[in-house]
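Engineer: Alright, structures below, take your time with them.
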Structure 1
Amino acid sequence: MTTSLKEAVADPATADAIAKDLAGVVDAEVSDKKGLSGTALRTAFGAAKKVKPQLVERATATLLPEFASALDPLWSSKPEGTSFGAHLSANSDVASDALLSITDAQSQSAPQALQKVYGTLRGKAKDNVIEALPRVGDVFDKHVH
């Protein structure tokens, strides 16, 4: 039987590996953004990382249990032979809304500087999350069996 995402991230070694790879996804997605909005995103991301250099790694590790819980229904509904990234993409509204509800809630208790940065990025966040779903799914496929 396939392990649930919640069960997988309960294992510290698996959780660490997933969190590290998801932080890499965030970095890669930000680096891939082009145009004026990409420049704005990279600038805001850089500013956030100046405030907290390990921001992405720590946030990913901290939020991983909530992310796993949010994505578990999609994991369990993934058709046999379909990658999780493809399944997330096919259910992009549900997946992105589930993930963003977590970051929205967390942003409310962040330091004011980070709240400001998050607020400037939130308008395009859903599009950015949707674009990242294949990579996110690949990370879970790699570590969860």
Structure 2
Amino acid sequence: MEEPGLAYQWVLQLHSYLAYVALAVLFLAVANAIIGLVSNKMFLPQKDFRISLFALILCHLQLLVGLILFFVSPSGLNAIQSLGMGGMNSAARLLAVEHPFINIIALVLITIGWSRHKKFMEGNKKFKSIAIFYGLGLVLILSRIPWSQWF
């Protein structure tokens, strides 16, 4: 059996590398939706639907890995339990509270955008739903990435 430190490092690396892929596909989905909306294109199941679906799946997968990390990381729930909310500095608070909370909100918005787009028949409404909700989710995710630790 692996020691806990090694499993934690593996999950941390997975969360970091998967973030690059999830952000790239999410950005692609937002850009694709904006281009489709502006150019008044038809919403194509072979392209537009799949890009949006892959972004949704990758973001949810990233959230699952992040939730696992939250519970096994010394920077997540353990930091809140040991330091208390008042005892954390801004970097610790970002990792333990702000990053998970804001990213959960971002995933809720992305999921709402996915659910709303399925209700519409017109391509413009589909693109608009994805552009707005996925775009808001992307902005929230980018706002709470611990950039100093990521690069």
Structure 3
Amino acid sequence: MNPIDVRALLADPVQAGTYFVDARDRDALAEAATALDFAVVPIDLQGCKGKDDAIARIAAALRFPDWFGGNWDALADSLGDLSWWSAPGHLLLFVHADAWREANADDAQTLVSVLDDAAAAWRARRHPFWALWPVPAGTLEQFEP
């Protein structure tokens, strides 16, 4: 990956959203986002047990306020706010997420939808919001639309 191209891509809120990416590109994407002064937030789902655990891990990683409700609606509201974490862009990086995503397919689909909605809301404010799911290169094609 060319870091200049990656930075330009990440800085463009029109392109931002939720994407499954080649795991080999994870570090380059995080470095490019860091170079843009984005809030880069790894969300580790290794050993995650179900929806409530996933939401709790996201809330902890993003330092959600104490009033966070711990459900899909509260997650959507908090992702659309992030006023406590000011940055020119946000990049959420879901790591070790394959087993959770496979074991919790419906919840994973709901989470991707919530993340897409958050990206669209941020896009309307011209603010890049990315949620990236690194997956092994050999499985990437199964996530293409």
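Engineer: I have 15.6 for mean count of other Cβ atoms within 10 Å over residues 38-45, calculated from one of the structures 1, 2, 3. Which structure is it?
Structural biologist: So the calculation was done on 1.
Engineer: One of 1, 2, 3 was used to calculate relative contact order in percent (Cα under 8 Å, 6 or more apart), giving 30; which?
Structural biologist: Structure 2 accounts for this read-out.
Engineer: I've got another one for you. Can you tell which of 1, 2, 3 yields 97 when volume of the Cα convex hull per residue in Å³, for residues 30-77 alone is derived from it?
Structural biologist: That value comes from structure 1.
Engineer: From 1, 2, 3, which structure was helix-only ellipticity at 222 nm (-39500 (n - 2.57) for each DSSP H run of 4 or more, over all residues; to 500) = -28000 calculated on?
Structural biologist: Checking each candidate, the match is 1.
No lab work stands behind these numbers, since they all come straight from the coordinates. Note that the structure is a prediction, hence the values are computed from the model and not measured. Cβ atoms are built from the backbone, for glycine too; each structure is taken alone.
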